Structure 1
Amino acid sequence: MEIAYLCDHPSLAPALAQAHVDAFGGLLPDWTVEQALDELRTHDRRRAIPTTLIAIGDGDWLGSVSLLQNDHDDIRQYSPWLASLYVKPEARRHGAGRLLVTRCVQEAAALGIDRLYLYCTDAVDYYRALGWQVHDQLQLGPLFVTVMAIDLVSCDSKDRFHAR
């Protein structure tokens, strides 16, 4: 499995846009696949915000994660964000999610970011095991979400990061 930039594999963007709307559309009921695709097309640079990373294995994408300046209009007080972590159901429990999160954190650290945020509804324990801490809890549209944060100090070459 390798982690690559979506901008290096633009042909995967339509399938990824569909997966994102299917997985996360509950938070944005009016969000369309076309809008998701338009947004992913703006992730056209490496080591930048915004960017999307993809896990690739056996010639197909297995999952993705994005690094965004803003992940929801109602929570702009926190920034930047690890967002839209998604792993195809058939690829889960093989480490793709962990690798995507780790690489996204590394990307943020390389950009000089001191603190990175994410929000989730039911994956608090998963992210806590990866070094994230609960930062806030709030109502976001129809859902109650937990905002988590990780303070970045440094990254090393073994796909690991150190949190303070």
Structure 2
Amino acid sequence: MTPSRIRPPFDADERNQLVGWLDMQRAIIHYKCDGLSGTDTHRPVLPQSPLMTMAGLVSHLRWAEHGWFEVVFLGRPAVGPQFDDGPEDADMRVDDIPLAQLLAEYDRQCAVSNEIIAAHALDDVGSHPDFGISAANLRWVVFHMIEETARHAGHMDAIRELVDGKKGHY
């Protein structure tokens, strides 16, 4: 089931606005995937970007959430496809993984990210010793994830229209 795409209230405090906008963008990711066939989920439509599939983008966003909130911000070990010595864009190489599994993993990662956001002040800074970007505060990380998720939701708009003609961003 697609999560609700609700904007945060106009009068919400900063934290609730930030998380609200991020959650809405996350819900749009689900919306763009709703009703896709298994074949279309993994079908590349951009000749120069064969990994840019609906499934590949869901996986990428899952690992982006992990990388920014758990690794960069909390300082946990840098594990995951984006940190491995494997092929470039390994987080998007998901031909054998069903979309339902990828969306479930994304949802679990988003829940972890939201727990991290709830447990820290927006002015707290990251703590990973190996990444200079960990000097960013939590507010910056949340803004970045809103931007990252919205940008890829836009990619999904175009991919979905090319795959099966379905239009709509919201």
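Values in this text are rule-based calculations from the coordinates and carry no lab data. Remember, predicted model here, so these are calculated numbers, not experimental data. Cβ atoms are built from the backbone, for glycine too; each structure is taken alone.
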Suppose you compute distance in nm of label points 7 Å out along Cα→Cβ at positions 71 and 119 for every structure in 1, 2: which one lands on 0.9? 1
With helix-only ellipticity at 222 nm (-39500 (n - 2.57) for each DSSP H run of 4 or more, over all residues; to 500) derived as -16500, matching label from 1, 2: 2
Given structures 1, 2, which gives the highest value for relative contact order in percent (Cα under 8 Å, 6 or more apart)? 2
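Compare distance in nm of label points 7 Å out along Cα→Cβ at positions 95 and 111 across structures 1, 2 and report the one with the greatest value.
Between 1, 2, the highest calculated value is found for 2.
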Comparing distance in nm of label points 7 Å out along Cα→Cβ at positions 15 and 47 across 1, 2, which structure shows the greatest value? 2
Could you figure out which one of 1, 2 the value 3.7 for distance in nm of label points 7 Å out along Cα→Cβ at positions 23 and 87 was computed from? 2
Structure from which 3.5 was derived, distance in nm of label points 7 Å out along Cα→Cβ at positions 103 and 127, options 1, 2: 2
Here distance in nm of label points 7 Å out along Cα→Cβ at positions 7 and 135 was calculated and came to 2.4; which of the structures 1, 2 was it taken from? 1
When distance in nm of label points 7 Å out along Cα→Cβ at positions 39 and 55 is compared over structures 1, 2, which one is greatest? 1
